[in-house]
Structure P
Amino acid sequence: MKIIQVIPSLSSAGGAERFVIDLSISLQQLENEVLLIVLYKDEISFFQNEIVTNNINIKYLNKHKGFDFHNSIALRKAILDFAPDLVHTHLNCHLSMKLSGLWKKKNKILFFHTIHNVPENECSKPILFYIMKPLYKKHIVEPITISDSLSRETKSYYGLDFLPISIYNGIFVEQYVNNVPILERNTTFISVASFQPKKNQIMIAQASIILKERGYEVKTVFLGNGPEFEKVKKFVDDKKASEFIEFKGQVKNVSEYLNDSKCFVIPSWFEGNPISILEAMAAGLAVIATKIGGAKDVITNNVNGYLVDPTDLEDLTSKMELILKNNIMVSKFSKNNLVKILDYNMNKVAKRHIAFYGSKVGKV
């Protein structure tokens, strides 16, 4: 098949961006012809080396911020010139695609859109909601969600008479293989996420400080940058906790840090299905996540991790304390994650996409 993937930007090292790059690579490996269209011109891409190494066919459209009708014209031309069997969009491409004039019932190109976040956040602006609702209802654009819970939320939010398919995120599992036994690793807790309010990293810092005050040996590492970075770092500095809570910024060798860590912590307020959880599972970490979105579909309480309430600091602290106290449980979580992650191998995930794409052929 000839497949176009569309994403606004690759300048961020977020989970959706990671997923689109890996999906494009895997689709190519499965002998599809893939074009990746990026609406903005990213002068510096976090994924540049991977784009070059894997010979990803990529086209940047140099979009201006806000309304840009000329960009939509360029998007339309890029799509029609490639003559794809289907176009698969990600994140907020809604207005650009709508203005391209290609989202029409009579169009013979298949259109898909992955909803990476809770729908009320992805389409929080009324104009985006009213663009997407009829397109989904009439199957002009086929929605794909990244977890079963997100599928149910999407059906409810848009008032659909069908349950959108859920295809979970995936990773190249082999890139995170870890030969260091879980109990021999040096970092107790690790967080890998952009510093945004929804990620709630400050609660990890608070819990780590409480555990230190209770007499535990704690080492917590944060990877990532973002608007909340300075706020969280200042909190740690003010508490004189920088000796055991470290900030490494945005790094490319995430797997090396995971390989030296025991437990991944992600106390987000809301999520779709974080790629970072899958990466941690592949590296054999125990996981503590909040019981929201796709996290609660991937993590089973007391089986491969713990689920906590994002509003309850003591809940998070007590689960982190169990990680420090119970080596048998940590080893169990690690082993179970190494088995469960095999279901999220990117090649399997890409094949699920291909099967769904193919199921719609002849129905346009």
Structure Q
Amino acid sequence: MEQMKSGISPAVREPRTSGPVRIGVLGCGYWGPNLIRNFAKLRSCEILAVADLDPKRLEPVAWAYPKIKALNSPEALLDQDDIEAVVIVTPVSTHYELAKTALENDKHVLLEKPLAASVKQAEELVRLAEERGKILMVDHTFVYTGAVRKIRQLIETGEFGEIYYYDSVRVNLGLFQRESNVLWDLGPHDFSIMDYLIDEQPIGISAIGAKPVRRGDWAHESVVYVAIHFRSGLLAHFHLNWLSPVKVRRTLIGGSKKMVVYDHLDPDNQLKVFDKGVEVSLGEDLSKVLVQYRTGDMWAPKVDQTEALEIVCKHFIDCVQTGEKPITHGQVGLQIVRLLEAAQESMARHGEVIEL
């Protein structure tokens, strides 16, 4: 896979011996079958077993892949010595215990987002992976899309100049989660994209949320607004919503030279780059500020249409084989959990800025 960040990712361990990587998959719910499908296409790996507590979820997988062992116990899969790597696609509340057990059994781990349910848990998983010399990777799928990789390339070449603002909207009608709110459900997508594109550490975060849908004691934030502050003055803003009549996945990035609109749902022009901006100068008497507006062409760069999840799966197997650190490695996952936890704390404090 092409190098997706500046520099070379250091190896986390010695490369393994040749042969396909033997993997197991925990979880066959909504996202699990998509990962199984993509791993099954790779000659560089072999799926030995899948596990799920619900036998009905295992039935279609067992029918489609009769050579894969179907188990109804995660422990049975984690105890298999011939499995080198585990893919965990289960609710976030189970991530820590399952990943911890897998790492303690000397298995590499690919986790569905987010990495864990708390910073403390995420830190422990990162520490354990480093201690054991194992790959710990988070499936922040949108980082691997052709559109996001193209934006990163344009930023690295200086196409946008200085980044002024980052604005993201991810809204749709549902799906409501029993265990988490809209922040923890949708936020990891956009936080991970921002973390990949912006080479600057945030210094503060504030968030407000609302729980308009309630049933008895059950209530989660279904509408959330988050602002992330940077020392340079850059402001990143996120709108997350489970109650929108329309589905929107759109990001605007404004730079001093050019601006871009990333619309994930536009199949033809996911990226539109605008030669628009403002130039500020002082007048001759130095007391007047002159603002000039620049309006130029718009162009839609070609974007790689390879399925992002296919790249995720291949990248994970490549890292297991070579020892290279993944693009969305454990420390990246930890950073996203830090942002989520701080935003949750800010909501509890009615939008107070939480220092990072």
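Quick one: mean count of other Cβ atoms within 10 Å over residues 184-191 came out at 24.1 when computed from one of P, Q, so which one is it? Comparing all candidates, it corresponds to Q. One of P, Q was used to compute relative contact order in percent (Cα under 8 Å, 6 or more apart), and the result was 21. Which label is that? Answer for the origin of the read-out: Q. Which structure, out of P, Q, was semi-axes √(5λ) of the Cα gyration tensor in Å derived from, given a value of 37, 20, 20? Computing semi-axes √(5λ) of the Cα gyration tensor in Å on every structure in P, Q gives 37, 20, 20 only for P. Looking across P, Q, the calculation of helix-only ellipticity at 222 nm (-39500 (n - 2.57) for each DSSP H run of 4 or more, over all residues; to 500) that yields -12000 traces back to P.
Bear in mind these aren't lab numbers, they're just calculated from the coordinates by the rules spelled out. This is a predicted model, so every value here is computed, not measured. Cβ atoms are built from the backbone, for glycine too; each structure is taken alone.
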